[in-house]
Structures are given as C-alpha cells and as structure tokens.
Structure P
Amino acid sequence: MPTEPAKSVGIDLGTTFSAIAYVDGVGTPRAIPTSDGAYVTPSAVYIKPDRSIVVGEAALEALRERPDRVAVNFKRDMGEKFYSEPVGGREFSPEALSALVLKKLAQDAVEALGDIGGAVITVPAYFGDARRKATQDAGRIAGLNVIDIINEPTAAALANAFHTFLAQGGEQSDLSIARIAARAPSTTLVYDLGGGTFDVTVIRIDHNDFEVIATGGEVRLGGIDFDKRVVDYFCDEFRRRFGIDPRDTPESMERIRNTCELAKISLSENPQTVLICEHLGRKMQVPITRGRFEQLTADLIARTQISTEMLLEDAMLTWDRIDNILLVGGSSRMPRVARMLAEISGKEPEMAIAPDQIVAHGAALHAAICDFDRTETPQATGKEKRLDFDSAATDAEADKEQQKMQAIMAPTKATAAHAIKLSDVNSHGLGVIVRSAIDRKTVNSVIIPKNTPLPTSRVKLFGTEAKNQRQVRLRITEGDTRDPRGCTQIGECMIRHLPKGLPKGAPVEVSFRYDSSGRIHVKAVELTSRISADVQIERESGFKKIDLDRMTDAVSELDVK
C-alpha cells in the first residue's frame with residue numbers, strides 16, 4: 001500500500017499553556033490530545049534530581065513542592081541569554097526550555113498521527129526579530145522541521161474565519177473553498193490576551209486575502225500579571241493579620257499562586273469567591289468579589305485599552321470601520337475585557353471558538369497551506385497499486401484511467417495553498433542610528449515605521465558627519481523610539497574607502513527593502529562618488545551552528561515525560 005505523507009502540524013507555544021494541532025483527512029483543524037487526554041499542555045518544565053525531564057501538568061504539580069526545579073513563563077525571556085531563574089542549580093536558555101515543551105508536544109503528535117512533517121510555530125505579533133529567531137531555534141533544538149513562523153493573531157483570525165465558513169455550510173474537505181473564509185470582506189480586530197503576552201491586531205479578510213493592517217501590544221502583559229495582583233492582595237492581608245509575609249517563602253508562594261489563579265478563573269463565572277491559603281501552619285480565608293478583583297487589575301485592563309486605541313490611531317481607523325472584535329487567549333474570558341471593549345467600540349466582542357486552541361488550529365491551517373511539495377494523492381508505481389479495471393485493458397490504458405480517477409478523487413489542498421494570500425506588517429520600526437543636525441545628539445532615525453505593509457521599500461537621505469570622512473558606518477536598528485537606548489541593533493552596513501576631500505554633509509542615500517519572508521535588505525550609497533555597500537539581514541539562528549547542534553543532540557537524547 002502507498003505510504004501516506006507525514007502530516008505537518010501547527011504549534012501554539014504559549015507562555016502558560018501550549019497546544020498542537022493538525023488538519024485531518026477531511027480538512028478540519030484538530031487539536032492533538034496529550035497522553036492525559038487534555039488539549040493544552042502547561043508550559044512548565046520540571047528537572048528532577050536524577051536529571052530526567054517532566055513537562056506539563058505533572059511539572060506544575062511539582063512546582064508547589066520543588067519551585068527551585070521547575071521553570072515556568074520562560075517565553076517572556078525569549079531572546080535573552082538565560083531564563084531568569086536557575087533551575088536545579090543550573091542556568092538554562094529560554095530556547096532550551098521551550099524545546100523541551102515542543103518535544104513533549106511532538107511526542108504526543110507522533111503517538112496520535114505517526115511521523116510528523118513540518119511544523120509552523122506561532123509567536124506574539126509584537127515579538128521582535130531576536131525573539132522570533134529564538135523561537136525558531138527552540139523548534140530546531142526540539143528536532144522539528146520549522147517551516148514557518150506565524151503571528152498568533154493572524155493564526156487565530158485564519159482559524160476563526162474557517163470555522164465561520166463551516167458554520168455557513170462550507171465543505172470541510174475543500175480548502176480551495178475554505179480559503180474564502182467569509183462570505184463578504186470584513187475587518188476584524190483580534191484582542192489576544194494570553195497567559196504572558198498581549199497582542200492586538202487588525203486584519204482585513206477579503207475572500208482569499210488575509211491582510212494584517214496593524215499590530216501592537218506588550219510582550220510582558222498577560223494572565224500571570226492579573227494573578228500577581230490577587231497574590232499580593234492575599235499576602236498583604238496575611239501580613240497585616242499575622243505579621244509575617246508569605247512572599248519570603250518560595251514553597252508557600254507557589255501554593256498561594258495556584259490558589260489565586262483558580263480564584264481568578266472562578267471570578268470569571270461567579271460574582272465572588274474565597275481565597276483559602278496556609279503559610280507556616282497559619283490558615284487564612286479571604287473573601288474576594290469580582291468587583292474587588294477588577295479594582296486590583298484596573299490599570300492592567302487600561303494598558304490593553306490604550307494599546308487598542310493607539311493601534312486604531314496608527315492604522316487611521318475608527319470603530320465604525322471594524323466589523324467584529326474577536327477575543328482570543330484564556331485571559332480574555334475575564335468579563336471586564338468584553339465590557340471594556342464594548343464600552344469603547346459600541347460593539348459586542350465575540351469569543352473565539354475554543355480560545356485556548358484556536359491559535360494552534362490556525363497554525364495547522366497555515367502548515368497545510370505551506371505543504372506545497374506534498375500531495376495527498378497516492379502515486380501508482382506498479383500493477384498491485386492500480387484500481388481493478390477491465391482485465392482486457394492494457395497497462396498504458398490502466399495508467400491513464402488511474403490518473404483520471406486520482407484527479408477526480410484528489411483533495412484540492414495543494415491548489416488551495418497556492419491561492420491563499422497571507423500578508424503582514426512589521427511589528428517594529430526599522431532604522432539607523434545617526435547624529436542629529438540640530439543638537440548633535442545620537443538618535444534613532446526610523447526609515448520603515450512599524451505597521452508598514454510588507455513587502456516594502458523606503459529611502460532616506462543623510463549626510464556625512466565630518467569633512468574628509470573616509471567611511472560611513474550604519475548601525476541598523478529595530479525599534480520605534482528616537483532614543484537609541486530603547487532600540488535593538490540588528491545589523492551593520494559599512495561604506496569604506498571614500499575618496500579624499502569629501503565635504504561635510506556629503507549626501508548618503510540609505511535604502512531599506514523588507515520582504516514578506518522577513519529578510520531585510522539595506523543599501524547605502526555616497527552619491528558624490530557612487531561608492532556603495534549593502535547587507536542582507538536574515539532571521540538566522542541566534543546560536544552558532546556548533547552550539548545549536550550540540551543542544552539539539554542533547555535534547556534528542558533526553559526522555560521527556
């Protein structure tokens with residue numbers, strides 16, 4: 001029998017929970033359950049004293065007793081050299097810890113599907129280049145063939161549009177039809193409040209086009225920040241009553257954090273609940289109402305509101321141009337989120353179907369789109385693989401009939417993939433560091449502003465800093481602030497061997513080209529001499545190859561449970 005091609009998967013690598021999904025044989029995205037039957041996996045890693053690795057729910061349980069050996073929330077440190085806390089007395093990179101979560105997800109997928117092909121991994125839309133590189137590295141260390149990175153809101157909008165299409169009577173098996181997603185063009189604001197990050201994105205869906213208009217958010221804002229407000233509320237009450245602070249004892253704090261997180265979840269359904277926690281043999285009950293919780297977290301909601309309103313301003317949109325608001329991420333279930341959005345927009349937000357899984361669903365759809373080189377149709381290579389035709393037919397005739405039948409029976413996924421268009425914007429500005437002609441201070445000059453549709457090209461003219469200058473050094477930045485300290489240098493371009501005698505202010509033309517695959521091309525030309533230099537910045541590994549290979553080998557040998 002012919003071997004079915006390995007299925008590609010989509011992965012939502014979350015701060016607090018992760019999920020993996022695939023597109024099944026009839027074209028429906030489905031989350032893959034864990035060995036425990038759950039559809040999301042806690043992004044927690046427990047490194048046991050014997051150096052064995054536990055990922056997921058069991059790691060969270062260990063967190064309450066051995067917080068020094070459990071890593072959580074490491075997605076927030078993506079792009080940094082090390083995770084913020086030692087684990088088991090050792091320092092780990094966020095990529096290595098994320099790779100262990102990805103390996104566990106991949107193991108569950110192999111158990112359910114057999115071998116898997118490529119993987120699409122999602123990232124917050126507001127992730128910069130370094131964090132995206134780190135996410136790709138994590139996938140490679142886990143042994144995955146990372147075929148693409150896609151923004152979480154884009155994935156969510158793609159999956160939600162597909163579910164809408166099905167609800168309107170669309171055929172699951174026909175991705176060439178599914179690509180139209182909505183019956184009419186629409187502009188959707190995706191509000192994605194997850195466990196650790198916040199994204200807000202405006203996407204226009206027009207038949208087979210998914211166009212990101214603008215994106216914003218915060219990398220360090222999510223459900224864990226709301227949890228912390230409840231934790232501090234309880235600890236302050238405990239210290240006031242007993243004179244001791246539970247925050248000084250890590251083991252007590254993990255139990256308190258767990259209780260407070262459950263209380264937060266309960267308050268999304270109930271008007272009040274009771275916090276019951278124990279520390280050093282003293283037990284205390286603290287009632288908390290939804291109203292009190294909303295007071296404690298009002299500034300956090302306000303931050304998401306400001307980001308949302310600024311995004312619309314950047315996109316030059318008003319609320320009457322927004323057709324619907326889509327809520328994504330577990331923390332978007334908090335009632336105050338929907339009320340706030342309704343108050344500022346005059347529209348009722350729509351909760352995404354399975355908000356904890358929808359990003360993985362969208363990544364799986366994108367993975368299916370990316371599978372250009374695969375075919376779902378078995379290829380006949382011998383008589384035993386042919387259908388049972390009239391015995392009088394020749395082999396050549398049988399081959400022709402077989403091809404006709406395959407053409408009729410073949411799903412349309414491959415042709416659909418070529419027709420779907422996903423366009424994006426850059427989430428951060430790109431520029432160069434120059435010296436201001438007004439006050440001579442070093443400043444960041446943005447050449448491609450954030451939320452510029454990709455691909456794009458921009459040109460800006462500068463001047464040499466001194467008379468008889470023999471070279472020009474351009475430091476390429478990612479960031480939107482004028483202060484270079486608030487930006488990240490991502491590359492450098494150097495014009496060398498300029499002729500003698502150039503005056504101060506000799507014109508230097510700097511052009512940026514940012515293509516849809518994330519490559520940045522920079523060219524600088526001194527216009528008097530026409531001497532130029534250019535550089536291409538690609539999203540390559542953040543590690544040296546030898547280090548990446550070493551980490552990949554090490555993770556491949558680990559038994560992750």
Structure Q
Amino acid sequence: MTFLRKAALTSRLLVVVAAIWGASTWAATDPAATLGFSPDVAAAMQSIDPERIRAHVKFLSDDLLEGRGTGTRGGDIAANYIATQFALYGLKPAGDNGTYLQKVAFTGVLTQPNSSMSLLPLHGAPIDLKLGDDYVTSNQTQTVSVDIDAPIVFVGYGIEAPEYKWDDFKGVDIKGKVILLIVNEPPSKDPKFFKAEAMTYYGRWTYKFEEAARRGAVGALIIHRTDLASYGWPVVKSSWSNEQVYLANDRDPKLESAAWIQLDVARQLFAAAGLKLEDMMETAGTRKFKARELPIRLKAHVVSKVRKFESYNVLAMLPGTDPGPPTQAVMYTAHYDHLGIDPAMSGDNIYNGAVDNGTGCGILIELARAFARSAVKPPHPVLFASVTAEEKGLLGSNYLGKHLPLPAAQVALDLNFDAVPPEGIPESVNVTGAERTTFYPVVENTSKAFGFEIQADAEPGAGHYYRSDHFSMARAGVPAFSINTALKFAGHPPEWGKAQREEYTAKHYHQPSDEYRADMDFTSDAALAKFGFALGWQALTAKQTVGWLPGDEFEPVRLHGGGQ
C-alpha cells in the first residue's frame with residue numbers, strides 16, 4: 001500500500017498545465033500544422049513535457065529500485081509503477097486476466113566463482129583462465145553444474161548465410177565439440193554482401209550461440225575485439241557476471257558453455273596451436289577460409305546457481321474508435337529492466353540505468369498520457385508495452401512477440417525507445433530500420449516537419465537494429481524500428497554529439513555511473529516523444545497499413561500472418 005500511495009502521489013504531482021513548446025528552436029515551423037494535424041491532435045502532441053519525463057526517469061533510476069534487475073524486487077516495483085501510470089491515465093489493461101501485467105516465466109543462471117576453464121594444448125602446459133578477467137560464461141542448459149572436456153574447432157565467424165554464399169561450417173562436424181569464433185561478421189564494403197559495414201543478424205552474439213547449439217556443439221568461445229563488438233571488455237564482463245536469464249519453457253537447443261574470451265586469450269590459444277591470431281582472423285574474412293580443429297582441448301567446470309522466477313511485461317491499450325476488429329494498431333515499446341546489483345563489486349554496485357532505459361520508459365509513459373488525454377481518439381488501437389529482460393537478450397519482447405494482445409498481422413507499426421540521451425535540443429535523428437518499411441516516406445516527411453536531419457547509423461557495425469526490442473516485433477512480422485537522437489544538437493557542432501556518445505559508451509553504458517543527474521536536459525526526450533507521437537498518429541490514420549519492403553528478411557513472416 002505504501003508503494004501504491006507513493007505512486008499515486010507522484011502521478012498527481014506530475015500532472016501540470018501543458019504549454020506549447022513555442023520557445024524551442026528544434027523546428028523552424030510548427031510540425032503539427034505542417035503535417036495537417038487537427039487542433040486537438042496538435043494539442044495532444046504539444047502537451048508532451050520534458051519535466052514529466054524527467055520525473056519518471058528520476059524515480060525509475062533511484063537506488064530504491066536497485067537497478068531494476070529482471071525478476072527482482074526493484075524490477076517488480078518498476079513494473080507496478082508503470083502499470084499505475086497507465087491505470088491513472090485510464091488506459092485499458094492488456095495483460096493477463098484483465099491486468100496490466102503479462103507474466104513471463106524465466107530461469108535464472110548465475111555462474112559461480114568456483115567455476116574453472118583451461119586450455120589444454122596437445123603439446124605444452126595448460127593455460128588456466130581467470131573468470132571475469134579472461135573469460136565469462138553461462139550454462140544455457142540451466143543445470144547446477146556441467147563438465148566439459150572437448151576439442152576446439154575454429155570456425156571463423158561461425159556463420160552459414162546461403163544468400164551470401166557463405167558457410168563457415170562446411171566440411172567440419174562440431175557435434176560434441178567447442179567452437180572458437182570471432183565476434184561480428186566478415187568485413188565488407190559491398191552492400192550486397194553482409195550489407196557492407198552494417199551488421200546483419202549473423203554478426204550478433206545471440207545468432208552465434210544459437211547456431212552453435214543447433215549444430216550440436218557443447219560450447220562456444222566468442223573472441224572479443226572492441227572495434228568489432230563496438231563495446232569494450234568491461235561491458236562484456238559486467239553483462240555476463242550478472243545472472244543470465246532464459247525463457248523457462250524454451251525448447252531450443254542450448255550450450256553447456258556460452259562464453260566470451262579476451263583477445264589476448266585467443267592470441268595465446270592460437271600460439272599454443274602454432275598459429276598467429278592476426279593471420280587466422282584475416283583468413284576468416286575471406287572465402288579461402290576453412291574451419292579446422294585445433295590441437296587444443298577445452299576443459300571447463302561450470303558451476304551455476306539456478307532459480308525459477310517470474311517477471312512481467314507491462315501492457316496497456318487505448319482502444320480505437322472504428323467499429324469492427326482492429327486492423328491497423330500501433331505499438332510503442334521500451335524496456336524497463338536493467339542490470340540490478342552486483343554483490344561482488346565494492347563501492348557503488350547499483351546499475352541504476354537512468355539513460356538505459358529510464359529515458360525510454362519516461363517517453364513511453366508520457367506518450368501514453370498524451371494519447372489517453374487527447375480530445376480526439378485514434379481510429380485504431382494503440383498498445384503501450386514496457387517489457388522486461390531486454391538486457392538478458394530481448395527475452396521479454398521475444399515472449400510478447402509470441403503472445404501479443406492483438407494478432408501481429410493487425411499491428412501496423414512498432415516504435416521503440418531505448419537509451420535516448422537527455423542532451424538538449426536535437427537537430428538529427430536515427431531511425432535505423434525504417435528504410436526497410438513502406439512507412440519510410442512518412443518518416444522522411446515527418447523528420448523535415450520537425451527540422452530533423454535523418455542521419456545514418458554512426459556505428460553500422462554495431463548491429464543496433466538487432467540489439468533492442470523492436471527486433472522481437474520484427475521477428476513476429478510487425479514493421480518496427482527504434483527512434484533515437486543522432487549527433488547534431490542545437491548550439492553544438494556534430495563533433496560534440498559524437499563526443500557525448502563516445503563518453504557515455506566508454507564510461508557509463510552498463511556501468512553503475514549511468515545515474516540520474518539534475519543537470520540532464522530532457523528536451524531531447526520530449527522532442528523524440530513528439531516525433532514518435534506524430535509518426536504513430538499518421539500510421540493509425542493512413543489509408544493503407546504499413547508493410548515491409550519486398551525482399552526484406554521479415555516480409556515472409558508478415559505475409560504469413562505474423563508470429564515467430
């Protein structure tokens with residue numbers, strides 16, 4: 001009761017008189033007028049307030065919520081807080097049994113300090129590795145302990161992609177073995193070959209572990225390299241030193257050891273096999289590459305603490321006004337979970353996740369308020385979904401994509417918000433993936449109305465499209481992409497925006513220092529919320545529903561009615 005009273009009081013304090021954002025310079029003209037919105041729709045969009053977003057971020061990233069870990073007390077507080085906001089706005093519950101919560105069953109696996117891993121060369125002394133410093137691992141089979149003693153096979157990038165005539169596994173059997181592979185995908189500048197510098201799903205670590213398990217491997221060692229991964233080893237260490245989470249009823253094959261190793265460890269491994277790391281990585285990026293079993297075995301003892309638990313997606317619906325079944329709904333998504341607490345860390349060990357993803361939640365809640373309080377309602381439903389377990393591999397949205405409140409074929413568009421930096425007035429946006437949809441001309445026109453330049457992904461090799469919850473919706477067939485700021489902000493050169501992003505990635509991303517600060521400027525978050533409102537309204541009122549462009553990898557799923 002104490003929490004509910006506090007949430008209600010917080011909500012009442014957040015309800016302030018909305019004022020049109022006339023003093024802002026982020027748009028040369030009124031975007032609502034440019035886009036032809038009615039006065040009521042324009043007023044709803046303009047009511048979006050950066051200070052309300054600030055208040056939500058401040059609460060969600062407070063130490064009270066203990067880093068919003070999946071299935072933890074703090075994570076449940078966050079879910080109930082968001083559900084309370086939805087209820088106060090009068091949105092309809094879209095979760096289980098008439099509630100705002102959709103239960104998701106998980107298994108948590110936490111690798112224990114007494115785990116061990118060694119490389120055993122055919123000739124020479126064993127190379128003992130140190131957990132955390134040299135490697136991280138998780139037992140995906142969700143058992144308390146497992147022992148591995150198996151040969152290591154180097155499979156390059158570990159990819160089979162028939163459309164690119166690429167197969168790293170040809171001529172080799174990896175069943176019962178451990179594969180060694182490189183993060184990301186073969187280097188390319190050809191947009192028709194692994195999309196040049198833009199990562200495809202083949203480059204994601206999730207694909208690599210999935211493919212290894214499908215082929216019967218018992219383990220996989222991904223070689224980390226900061227330039228290829230787009231993040232340093234501290235990010236890998238912090239992410240994998242915490243509990244790894246899996247969907248409890250997932251029947252897909254799993255690895256006994258899904259692991260990452262430092263680049264220097266890989267160098268030692270190849271040296272013990274009489275090979276050079278640089279030579280092997282270079283060859284792996286060419287069609288000359290052939291997988292090979294190395295004269296080295298992996299010996300590992302992986303001890304895990306295993307627990308069964310539940311967490312929740314938070315779902316609310318604004319019904320449409322058109323009679324009959326919904327056919328053109330719009331979704332807004334943002335994950336509320338973060339990394340929780342690291343008990344092994346001294347000092348500040350709470351991963352507050354203010355930017356990642358307190359900001360996305362603040363935007364989502366404010367969008368829900370703006371739509372709910374609008375004097376004119378949309379013709380089709382609007383679904384607001386704050387999902388769990390994004391940091392554990394998009395698991396909450398994966399479950400949601402398979403258990404949507406509406407059939408996927410009836411959802412026209414998903415707009416996702418994830419880690420939107422509160423840095424002032426944006427003059428540019430990233431909408432990576434929008435160009436894959438028939439909706440892109442609307443995105444371009446709306447960007448112009450807002451005075452935003454659409455900038456290409458500054459880190460195409462990072463595979464951002466496959467790293468946030470819109471990807472789960474895309475796999476379900478729903479046209480989906482994330483909205484974020486790019487590098488240009490009013491009053492600053494582009495180099496400033498680049499420097500801010502690099503500083504956040506290097507010093508705060510997935511670190512306890514991702515905390516709320518009073519000097520954060522949520523103008524950018526409000527601007528993107530308004531942009532998202534405008535896009536969503538146009539998708540809701542369009543004459544034709546949104547689709548994937550012909551030939552897109554997700555088009556077949558869409559054409560067959562959605563689902564994964």
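The numbers here are math on the coordinates, done by the rules we state, and not lab data. Keep in mind that this is a model prediction, so the values were computed, not measured. Cβ atoms are built from the backbone, for glycine too; each structure is taken alone.
Could you tell me which structure in P, Q was used to calculate FRET efficiency 1/(1 + (r/R0)^6) of positions 308 and 492 (r between Cβ atoms, R0 = 35 Å, to 0.05) as 0.10? It must be structure Q, since only it matches. Using the calculated result 0.45 for FRET efficiency 1/(1 + (r/R0)^6) of positions 164 and 364 (r between Cβ atoms, R0 = 35 Å, to 0.05), pick out the matching structure from P, Q. This figure was derived from Q. When Cα extents along the principal axes in Å is calculated, the result is 77, 52, 49; to which of the structures P, Q does this value belong? It traces back to Q. Each of the structures P, Q was assessed by relative contact order in percent (Cα under 8 Å, 6 or more apart); the largest value belongs to Q.
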